[in-house]
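Just below sit the structures, each encoded as structure tokens.
Every number in this text was worked out from the coordinates using simple rules, so none of it is lab data. Just so it is clear, the model here is predicted, and its values are computed rather than measured. Cβ atoms are built from the backbone, for glycine too; each structure is taken alone.
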Structure 1
Amino acid sequence: MTETSPGSWPELTTARLRLRMWEARDAAPFAAQNADEETMRYLGGPKTAAESDAYIARTKTHWAEDGYGKWAVELAETGAFIGALGLQRIRFEADFTPAVEIAWRLTRGFWGRGYATEAARAAIAYGFHTLRLPEIVALTVPDNTGSRAVMERVGMKLAGEFDHPLLPHPHPLCRHVLYRLTKQTS
């Protein structure tokens, strides 16, 4: 992984990916990704273009306020937008907060190729080495086996389950699993 800072925001590159700041050209493919029912299955369902634009705006605000956030992820070779991945401060209260979460959302056509794992490893390294975070968490619904597999491939360990405080109970997505990864000191 290499890290560059073309502006005030860091950019990460891996063997196949570039994690960069959001650009105007990302709005349409991100909206298409968020309109896909299967992609959004565990994320509350499809979103409108306006909701996707609001997500991008919130992500940029997160970067401005916290100095980290979610990157737009593209294929290094072609520049094709494939999704979003990064670190964010959890903005709800739970027994494991305050905490910084790693989260991702990739376009369905790019699933199953190891991109989420590759990008997550780069973001985790950035979180531990540059931001000096002591721990990074991840969360999802128990049925999201794809994301859970990524969490396990990057070394995260299942730490328990909880009801998401921002979702009403009962709600089909209310129950979540929590994974943790602690910085290794040597």
Structure 2
Amino acid sequence: MKVEETPLKDCFIIKPDIFRDKRGLFLESYHKKKFIELTGIEKEFVQDNQSISNKGVLRGLHYQTGEFGQTKLVRAIYGRVLDVVVDLRPESPTFKKSFKVILDHENLYQLYIPKGFGHGFVTLSETSVFAYKCDEYYYPGSEAGIIYNDPDLSIDWEFPEEEMIISDKDLKQPRLKEIFK
């Protein structure tokens, strides 16, 4: 396993060791001791989530507030997604900055997203199976979001907006400047 820093403070790309042969491949998707050794971060993940999305489905930008904020370790089990994170920690030197990376079943990368980040992705392949490890349980009363096309973030989702499939809830999210005044 290799850990690569992103331009956002405390956010990492995890690149697994992949063992391929004529049968296919094998990898460790998570190894707590190695993760701690390479990142210096000790997290206990308490909930695993999985979504299946069709091409053009955009989920995000989501986060949980307060004591229910979640650290996530995410990956595409199948398919290809553009994964986007935004640092929402006012004390961070990368506050209001975003980062994006392709996660797919070929590179098998994972993205470590610390508490205090907004997160979203759009499916670029015909379908995707996306997995999330979370260090806090989902709590509906603390869910929050930012509109995916906030002009202050200028995120290029690398997919035609008119072809995106977005939930009504995600279409009604506030802009960043409405949250951080």
Structure 3
Amino acid sequence: MPENAAMEILIRLKNVAPAVSRKLIVPVTIRYDQLHVLIQLAFGWTNSHLYKFELPQQPDLEYVGYVDDMSLVAEQIPADQAYLFPDLQQTKLIYTYDFGESWEHEIILKRMLTFDEIKHVQVPSCTWSRGANCAEDGQDPKYALPFNRQDLNSRLKLWSRAGEQLIRADDMGLNPESDY
């Protein structure tokens, strides 16, 4: 039986119209903190806020970039200490970015891919998209960057070669210069 090497995941930004979604191929070994950076790139965010991943069936558990020792709501596990695959096999995930704006994303496993199936595929990569990036921090929509899949895949290629530095997308030149 062929071994799974990658996952195709659908990430849908909730509660926005028109709809905004991205389909990514990511390695099966991806951690939550790494997926956070990919989502930042895929949706045009600036990696300027806190985030968390939640499993709807386990509301008392969160994977976070910053552990709040005073949290009484849920057990918090550092995002760099947990892998996406085991959880995503069982359920969809909710990723929330910027707790003030509460940008909620639903993440669904679409299919598993073997080494043979990704032989000529860039991992990670964006294979499908819908909708433009949204402006961050409640800014005027004119500050939102249009979505460009070719540009995103170029950034994801850089990301895949960055090693452990990949967690800090804001410092790697992966985000375009801002005019605001």
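Have a look at 1, 2, 3 and say which one yields 1.1 for distance in nm of label points 7 Å out along Cα→Cβ at positions 33 and 65, as calculated. Among 1, 2, 3, the structure yielding 1.1 for distance in nm of label points 7 Å out along Cα→Cβ at positions 33 and 65 is 3. Looking at structures 1, 2, 3, which one was helix-only ellipticity at 222 nm (-39500 (n - 2.57) for each DSSP H run of 4 or more, over all residues; to 500) calculated from, given that it came out as -5000? The correct label is 3. Out of 1, 2, 3, which one gives 35, 27, 20 for Cα extents along the principal axes in Å, for residues 41-120 alone as computed from the coordinates? Structure of origin is 2.
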